[in-house]
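Read the figures in this text as sums done on the coordinates, not as results from a lab. The model shown is predicted, which means the values in this text are computed figures rather than measured ones.
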Structure 1
Amino acid sequence: MRSHYHCVYKLKYHLVLVTKYRNKCFTDEILTRLEVIFREQCAKWDVEVLEFGGEDDHIHLMLELHPNIEPAKLINSLKTVSSRLVRKEYQEHMTKYYWKPALWSRAYCLITAGGAPLEVLADYIANQDRPK
C-alpha cells in the first residue's frame, strides 16, 4: 500500500502494447531500448515500472499508478514518445516494416492486477458487519 496526502492506494496495471499490423519488428536491442524509454517516461509521470517484457511484436508492462493519473493519457504519452524515439534511432531497421510514421497499434490492453481474487473481495464486501 502507498499513501499520498489523504488517500491510501494500491493501483497496479498490466499494459500490453502491440505493433501496428503485428509486425515482428522488435529485436533484443530495440526491446532493451524500449524498456529504458518506458522507465524514463514513467519516472516523469511518477509511475513505477514493476516489470517489463516483450517479444518481437508486443510488449508487457506491470505499472503502479497514483490515483491522480489518467491511464489513457499516460498510455498515449508512452506510445507517442517511444514510437518517435525508436523510429528515429532505428530508422533503417524500422523502414523495412513501416513506410508511414507508425509503430504501435491504436489499440492497447490494460488490465488491473494485484490484490485479492475477485471472489474473496466480493465475499468480504457482502459480509460486512452492518449495524442493526
Structure 2
Amino acid sequence: MRKILVVDDETDVRLLFEQRFRREIRDGLFAFYFAFSGEEAITYLEQEEHYSEVVLILSDINMPGMSGLELLRHIKRDHPNPPPMVMMITAYGDAESYAKAMELGANDFLSKPLDFAVLRQKLAPLNNT
C-alpha cells in the first residue's frame, strides 16, 4: 500500500479523493491521508514512521499560513534523504508558480480542477515500486 498525503485547505478534497479513488483504496493500492494546512502536513511528516511511508505529497500551492511552496521548500530542505515525490496543485496555472515549484524541487505540477484521469495515470508508476 502506497501512502499519499494530500495537503489542501479545502476540507472537501477528502471526500473527493475518497470517491475518485474508491477502488484503489478498497484494493489496498493507495491510502490517502489529509492535512488541511502546510503546518499540519509538517507535523504529520515529522512523525518518522509517517515520513518514511509517504511516497507522494500532493499539495495545493495557495493556502493561508504556510503556502504549498513554503511546504515544498521545507520538505526538500529538511528531508533530503530521500524526499518523497511532491506534486503541486494550483487553481492558477501561471508560469511563475510553475517555475518556482520546479526550482524548489517539485516533481510535477497539476492545475485545478484536478483531472483525476490524468492524476491516476501519474500515480500508476507508484504501483510498480
key: Parent structure of the calculated result 14.6, given that Kirkwood radius over Cα pairs in Å is the read-out and 1, 2 the choices   = 2
request  = Of the structures 1, 2, report the one carrying the highest value of relative contact order in percent (Cα under 8 Å, 6 or more apart).
outcome  = 1
